[in-house]
Structures are given as C-alpha cells and as structure tokens.
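Before anything else, here is the set of structures, which you'll find just below.
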Structure 1
Amino acid sequence: MRVSPDFHEAVELIGKRWTGAIVWALSERSHYFAELTHVVPGLSDRLLSRRLRELESEGVVERNVHAGTPPRVSYALTEKGRALRPAIRELRAWAQRWNGTHS
C-alpha cells in the first residue's frame, strides 16, 4: 500500500511538536492565548504563536479578535479542525494505553 500525499501532509501538520496538544486543547472550546499557555504547559509563547499561525493558515484554527482595551484574541477550531476531533481522541486513547510500554 502506498502512502498518499494527502495523508502525508496531514501527518506532517498534526505531527509537528505541540500541534496535536494545541488541537486537543481547542477540541472542546475556544481559548484565549493566555489560557492556551496554561492548558498546554511547557509550550513557549513564541512556539504557540508560530503553531497557531500555521494552523490558521491551514484552515484548522480561526483567530477571533474581541473588542476592548487591549483587544483580546481567542482561537477556535474551524469546521476542518473540528473534523480532526475523532482522530485526536483516538490518538489520545492510544497514547494512554501504550505510552510507557515498549511492546
């Protein structure tokens, strides 16, 4: 069986460091930037910004600016991003079962 380019692109996107964790964090509700830094501990602000921009450019995440002083920005999954939920849930279940085991 041959790996399709579409599959390879999807794995490359979601397989980037911290990307899966960000998508998981956004899978239940939208978050402000500062909330994401708490929900995904260990992720630097700089890398979070980069990953959110990448996910936004791929149409997986949408950025919403909320009026105020200063304006606040929240992030949410798009329809395309929400379509990843089942795959992310399965990957999480797999990780809970198999992480830490080497068989």
Structure 2
Amino acid sequence: PWCAAPVPDPSGPGRPRRFCKRSHRQRHYEARRLAAAQGLAPDEVLISRAQFDEWRDRIYLLEAALEDAEQDLGDAPTLRDYTEAFQTLYEAASRTRAFRLEARALGAE
C-alpha cells in the first residue's frame, strides 16, 4: 500500500484492494508515470540526500557496534561482556529500525 495502512480483506468477489484510498492509488499511478519518464526502473527508488545520509549513518553505527561486540567477546567472555555487547547492539539496531522512508510521488513537496 502507498501509505502502509492496512488494507481490509476483500469481502466479495473481484481482485483484492491494494490501496486504502482512491487518492493513494492515484498518487501511485502518478509516481510510476513520472519514474518511467525519468528512466527509472520499477524497482528503483529515489531518496533525498538527507535521508540517504541519515540511513548511511545509522548503518555505520550498527556496523561499529557489531565490530565492538566481536572484539569484546573475543577471549573467554563473561556474562557481563555478553550483556554489555547485547545492550550496545540492541541500541544500535533500535536506532536503525526506527528509520523510515515514506513513499511520495515524484515532485511532491
């Protein structure tokens, strides 16, 4: 779905709905047409530089937390080492999981 809202299950015959609203179906159509006009494939996505930078920073922090955990759990780790490594990884993963990209039509402000 365009807005990630749940689409109700079909109660009758016909194709199942893909969009929660007609306007979302229209925005999806507009986005597909603009993307095709720009030469984008159906599986390509455009994001802003700010969103890309934020996503890249969160992935970097997650990778750093994983490397730290690998080093901390090297030789004969204790329960405390495991707990600290888990907490560090959990915090980094939570920040990464909180990142969201919202679908928008090309050219929409």
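Assuming 12.2 is mean count of other Cβ atoms within 10 Å over residues 16-23 as calculated from a single structure, say which of 1, 2 it is. Before the final figure, lay out the partial values.
Values: 1: 18.2; 2: 12.2.
Among 1, 2, the structure yielding 12.2 for mean count of other Cβ atoms within 10 Å over residues 16-23 is 2.
Between structures 1, 2, where is mean count of other Cβ atoms within 10 Å over residues 8-15 highest? Don't jump to the answer; show the numbers that get you there.
Numbers: 1: 12.4; 2: 6.8.
Result for mean count of other Cβ atoms within 10 Å over residues 8-15 over 1, 2: largest is 1.
Name the one structure among 1, 2 that helix-only ellipticity at 222 nm (-39500 (n - 2.57) for each DSSP H run of 4 or more, over all residues; to 500) of -15500 was derived from.
Working: 1: -15500; 2: -18500.
That value comes from structure 1.
Given 14.9, 55 as the derived value for Rg and Dmax of the Cα atoms in Å, which of the supplied structures 1, 2 does it correspond to? Walk me through the intermediate numbers first.
Working: 1: 14.9, 55; 2: 20.9, 62.
Derived from the structure labelled 1.
Which one of 1, 2 has relative contact order in percent (Cα under 8 Å, 6 or more apart), as calculated from the coordinates, equal to 26? List each step's numbers first, then the result.
Details: 1: 26; 2: 29.
Label of the source structure: 1.
Throughout, read-outs are computed from the coordinates displayed, never taken from laboratory work. Computed from a prediction, not measured in an experiment: that's the story for all the values here. Cβ atoms are built from the backbone, for glycine too; each structure is taken alone.
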